[in-house]
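Chemist: What follows is a group of structures, each given as structure tokens.
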Structure I
Amino acid sequence: MQHVEPAPLQPEASQSAFRQRQLTDAQTRDFLAQRNMDVAQWPPAKWAPEQLVLAALDRHPATAQARARAQLARAELQTAGLKPRMSLAPDIERTNERDPGQSAWSVGLALDLAITGQSVREARIERARLLADSALLDEADAAWTIRSNARRALLELWSASEELKLLDRLVVSWLDAQAAMQKRYELGAADALDLTTTRTAAAQAESRYVLTEQRQIRARGELAQALALPLSAIDALTLDFDEFEQPPPLPADDALRSAVTLDRIDLRRALARHAAAEAGLQVELRAQYPEIRLQPGLLWDQGATVWKLGASLPLFAAQRQAGPIAEAVARREIAAQDFLLLQSQALAALDLARARVKAATLDTDGAEAEHDEARLQFTRTEQRFTRGDADRLDRVLALTRLLEADIRLLQARTRTLASRLALEDAMQRPLATGAATEGQP
């Protein structure tokens, strides 16, 4: 006999555990070491995106929920493998019509066991096994969702942080330009409109800095939410954004289509569920054949041993299965349509992601050309300033144009990286694992 201890929920304890959670503890180090991550230096000086996501998976509620579902599926597989019930029925009788000296009691035992039904049991085991495989893919899907959300938050955090650095310099430059324009205005070399325009540009730069600072704060919160960590745990980490500076090459089109068709987690799960529905149909089809049960027994009656052999056979078994078979056929059709819907959505998502990548690449090329032109103009203004052909205001205004071009280029690169993340989501695999890249066989 098994005994299972009660496991009541304790909201206060789980809340406290969440608030105290950190990624720098020994449990996280051991978890990463088991997955062949380098933990010689612990905690890491900088956390790479993949390292950060993997560390968070260990105690993430979404993966824990998926593991619980997989455990249920394994238990259901164990249940499906149980053999048909066998029962033992005692039989005690008493009669008042007995000869003198004879006991009024008779005692017997009877068994009840099935001699058919093995094929139905095998079909149930197969269905449960396929559902257990599907449950394992639920955990993989949960891990991918966590990774996707975390990387989007990391990209936004990197973009906002880099833009803040540029906007800080831009604000200083516009304030310098405002001071220089004020002197020109006082000397009569500039009118009030020029001064107002410069002041407005400086105020707009300060407003953009504040808005970008808010973006950075939101991105940190979104990252903490994606990783199921308190914000204090994120603030305690130093993040490594080198990956965004040097993104991996894009896979070739054939590799992209192959990844979407064969490797997507949700498509493999849909295939497993369709196979489980097919196995469920086999369960109902095999249940058309009646289950025959034997009921042998023995009876002790006044020294005499009486044996008996009974049998039971359900009537109209095939007719009673018409409804369950129709339901199983409908469930199989639903599973097939679910797969076809997911497949069409995946292929459409791939086409959209590829279009986004191409558009973002063109946008980045244009931003790089603008940046090169702004850099050239700033260099020429610097040379003119050195020769005395330009004053301080000309130099500051050239610098502001260069900084604006830097920001424009950063935003374009951010959109390019975001389109690459969309491409990863379309494939449900990292781009870095692509086997063939563009221009390669």
Structure II
Amino acid sequence: MENAMSGGAIPLPHERQVHVVFSPDNIIRLKFHSFGGDAFFGPLDRKDAGIAWYFKNGSCICYNRSMHAAFVIYGDIFKKWTLLGGLAFGVPTTDELPTPDGVGRFNHFNDNSASIYWTPTTGAMAIYGEIRKKWASLGWERSPLGYPTTDELPTPDGVGRFNHFTGGSIYWTPWTGANAVWGDIRRKWESLGWEQSYLGYPTSDEVDFAEGGRANSFEHGGIYWWPDTGAIDLKDVVVHYTGLHCFGETDWDQSSSSDEPYVILSVTTPKVAATTRSQVYDDVDAGEARPDLVELYRGPPYGINIGAVLMEQDFGDPDVYKEDVKRVVMGVHTAGTVALGLIPVVGPAVAAIAGPALGSLMPSIGGEVNNLLNFGDDRLGSATVTLSAKQMVLLAARTGNSNFNGIGFKVETPLISGSGASYKAYFGLVPA
């Protein structure tokens, strides 16, 4: 039969397509029956039409409008959800499900941005937002943190938020983001007073550190751990040049019977390179010391090279030679950080990456400088001291000063010799 108006065929009744659209209440009803109906839920308490059905046994079926699906919450997770405000806390995006380790249970909420987790030992705890994202990135309950043992709570100082877990904690602030701390490092931070300690909030997760260690960085320092040391808390480390000792003066000097030495001092770390110099010391004879105090470095203990070029002043400009050394050091340091892939790395992980290659960030500056000194001042010799991250921590936090002829120190160069002269340079490391 043809349609006279359109010229097309008129579909017969049995050819018409039927689209069945389930209402929210019908979807809730289907979920109700899929769980066993009255046998599982028992008597109905109330219905919020198209939103949720609540049952007297402490359970509910909620409709998720964005997913066009219904999900079940019950037991202790339902109680926690109710305590937190029910639908004001979140709309479920899963039924209650078992955790992969077979121990716990959970529901996800709000497009999977919030969750409530339960175990027989922890009870039901809520986790959401940035803290939940961090926990997920670490491996959920199978991470070192384990299961949450608190809801997300405000910190006592009113600034941050946190969840505690069976194995650790995650702390969040607007400027640090969410960071995880656990094990002996967490216990050390707790003993100091948490975020109200001098360290403040964590700014990294616990990560691998140099020489088989582990570390967290904090706003005002770090906590470093090795199996043989335990956890050590420390602000930044300050490295000083503390003086020069003459064991033997030069055989011949152009202007006096005594030496007039000075030291060009360079430091390189995985992130920093700098060069300075000492004063020129007048009339130095064998057996004499020149105590001094020049700050060379202030920062985290991620490993350091300290280079010392010993000069004898005759007619040159010490600052010219300092700048020459600086150019050499900066060039090698820049190339080394690129080669080791250190530039994008932040926090204590950089120390683990630099590791044994730390020494490559300092040039063999003696030969380079010697090529520059055709006239003027004389280079007597040079030496480099390399301190690993672990050595820096232990020297700053657990090592007392030594004293030699009035010079306090924790590290000394090998004997620097040339033109008949022999000297040592000395350095101290202290917490900031």
Structure III
Amino acid sequence: MSTDILAKETHENRVAGLSDARKDAVARMRPDRRNTLKPQNEDIICFCGQDWWYHNRAHSDFQLMTRAAVKRKVLLINTIGMRMPMPGRSPLPFRRMWRKLKSMLRGVSRPLEDRPDYVVMTPVLFPFYGSPAARVFNARLVRWQVARQARKMGIRNPHVIITVPTAWEVAREMEYTSLVYNRSDKHSAFTEADSPLITRLEHELFTHADRVIYSSRSLLESEREHTGGRSRFLDHGVDTKHFSPRPRTGKLAEFGCQRPIVGFFGGLDDYVVDFGLLERIASGRPQYSLVLIGDATLPLDFLTRYPNVHHLGFRPYQEIPDLGADFDVSIMPWLDNEWTRYCNPIKMKEYLSLGQEVVTTFFPEVEHYLDHLHVARTADELLVLIDEVIAGKRSPGDRKALLRNATWDDRTDELLAVLDEIAAEKARKGREAECAAS
């Protein structure tokens, strides 16, 4: 069965029993597919911005979808990417291609025993996004695989959530109850991406999405002209049980780390982290251990040559709280670029939930957390703030109040309420169309 037939199957079945007059009314509405669908269930297909098998499980897509799967079926599609890693253009290209290939070989899986309705799928794909013909072929191939798996799960007319813009070329020919664009980052600002292509896909999503969800208030405001009343702010949450406050664990002593410890956990991405600033900390404060926990997108030899730098690499999500609790100060050393100006780091609330003092470079979202963070505008100021925290300085904010209604369970309920709101609107429009045709 072809992809086009699969995409039309639900609509044809739905109108088969209508009178000729009502069929004509439905046909007149057909140009805007999103407004013709009468929701039949509340299941979700999420085109994720990460890959379940090799990215940090703290990412918002994973946190939200694993919780949504308690209440409805969820098919999570691992990221289909935005570019093919290439030698000379991408850091560690062969490593990245190999990990994606291994992810594809996993196919379809139910990775959580207690969530049988949470299904993770890595479709076979060929991410040659520089070729229009290849993109069309790739979209059809991925769409066919997604449609087949959705049928196996009994998912029809789902809510489709898109985080990575290239997934729009897959989803645009699908039947869905709603389309939600999870605007987690400004992907067109990603240095390796084909910026004109990604910008075009972003704007098509602005046009077609029923809702555009933002985790960055500054990004939401900068794009309000494109989204109008369809934009919603959905702040990142935190697993307060997983990242509960605890005393120093001594875990980092097992890796030879001596106090005081300046620490970071999360992705060490070259387009986010200011590695020059990390080297400044390592060289300028040799009496401090600089501990970096996370996968890196570039070799860190230039940092690990300092005897006080410890790169522990990728660590399982389950281990992160005990390791992070051993920091004397937690840092967020971001670059100042278009990507970070619109970021809202998940680790910020994780650090705070653990009871850590957080020293960070400035980015717009910190304006909402000034009582809880130590914010530096320059490299020199960041070093001074680290010194002050190690000497005993504490932020004055009430963390319990800040995090009281900020769990991932709270955020999932907010997301599901948005989906239910759209479904109710579509159902109302469907009833109005039937009344008009009768």
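Chemist: Taking helix-only ellipticity at 222 nm (-39500 (n - 2.57) for each DSSP H run of 4 or more, over all residues; to 500) from the coordinates of each of I, II, III, which one would give -12000?
Modeler: Working through the options, I get structure III.
Chemist: Ranked on distance in nm of label points 7 Å out along Cα→Cβ at positions 194 and 330, which label among I, II, III comes first with the largest value?
Modeler: I
Chemist: Please compute relative contact order in percent (Cα under 8 Å, 6 or more apart) for structures I, II, III and give me the label with the greatest value.
Modeler: Comparing I, II, III, the top value of relative contact order in percent (Cα under 8 Å, 6 or more apart) belongs to I.
Chemist: Work out Cα Rg over 2.2 N^0.38 Å for each of structures I, II, III, then name the structure with the largest result.
Modeler: The structure with the largest value is I.
Every read-out reported here was derived from the displayed coordinates using simple, explicitly stated rules and does not represent laboratory data. All values derive from a computational prediction rather than experimental measurement. Cβ atoms are built from the backbone, for glycine too; each structure is taken alone.
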